[in-house]
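Since every read-out is calculated from the coordinates, none of them should be taken as a lab result. What you see is a predicted model; the values in this text were computed from it and never measured. Cβ atoms are built from the backbone, for glycine too; each structure is taken alone.
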Structure I
Amino acid sequence: MEVVIFFGLLFATVFGMYYLFITARNKERMSLIDKGADASIFYSAKKRITPIWKIIVINIGCLSTGIGIGVVLGMLISPLVPYSNEPIIIGGIFIFGGLGLLTGFKIAEKLE
């Protein structure tokens, strides 16, 4: 019973947001037309936009590569340290994962 209520509320929320978006867009367009604005502003030339899935794939790939490099370097450096090995491995994961995200951001920036 709870599942039916949850999915009903989820559907109602998504439908309500879509309905409000459409009605607000229609009201805005009607008010611009009433004021005498040209209708061509609604159909402007499309700009080349990089699809969001490409940016997500690039960032996930760079993050995974950074984490892998962090694990490998942490494992290589850990025998050289006389105390516990876990902080070095975890630190390597975070440092190189962050560097991977920065690299992915720069690559995605160049796509746009």
Structure II
Amino acid sequence: MNSLGPKVTFAPSGRTIAVRPGTSLLDAAGRAKVPIRVRCGGKASCLMCKVKVPDQSGLAPMNHNERLKLGTLADEGIRLACQARVKGDVTAIIPEDPLKAAIRAQLAKQREEE
């Protein structure tokens, strides 16, 4: 940690932002202009803000609600960006938007057929 606070890096964009300890990954992403889909306003009810955090040492432990919502995904390094609180430097991997992934797959299939 430096005097500016912990650094949050978002992959695959590579954007990094310094935040205050206790900031949620969702808030950090908003400040870094990294889009994370969310419908519930950060209340852990839509489960759209899932991110992968391979090394969670820079995050506060999961609260009961987040662990309950994620179930076995919690054991795979998945966190809810709206609930995960920063306490140190951390990297969060933002999954590809499902619609973009579907379009990319369809375009790849069309190229193979041509």
Structure III
Amino acid sequence: MLARGHRMRSAEDFRHTIRRGARGAQPTLVTHVVLSARVPETGGQTSVGFVVSKAVGSAVDRNRVKRRLRHLMRDRVDALPPGSRVVVRALPPSQAAGSATLAEQLDAALARAGAR
């Protein structure tokens, strides 16, 4: 599970990251990344948020996808520059994708957004 301190909770943080962040798209997900130099007053803590819409599936399916993405980001959050912000948006194909596929595409999306 992703540590509580790394979870993005503010709607303003989500909005800023999605609008100003570099975008990395893959078939199952899209990442928006704002590196620490462009984030005002982060306090050095990297934060990650998740967006899983109803297009992904039922509430059970959405929560399953969100849990899998949180688990994958837990291992990757330390590789990000301190103070960065990341929003991971799950697309409908993420429901049927395996964990290995999600991990591979998450790495590719982060690399494409310039976070790695």
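To which of I, II, III does the computed value 2.6 (distance in nm of label points 7 Å out along Cα→Cβ at positions 9 and 33) belong? Walk me through the numbers on the way to the answer.
Values: I: 3.9; II: 2.1; III: 2.6.
It was calculated from structure III.
Please state which of the structures I, II, III yields 1.2 when distance in nm of label points 7 Å out along Cα→Cβ at positions 49 and 89 is computed from it.
III
Of the structures labelled I, II, III, which one yields 40 when relative contact order in percent (Cα under 8 Å, 6 or more apart) is computed from its coordinates?
Checking each candidate, the match is III.
Which one of I, II, III has mean projected area of the Cα convex hull in nm², as calculated from the coordinates, equal to 13.3?
The read-out comes from structure I.
helix-only ellipticity at 222 nm (-39500 (n - 2.57) for each DSSP H run of 4 or more, over all residues; to 500) computed as -7500: which structure among I, II, III?
II
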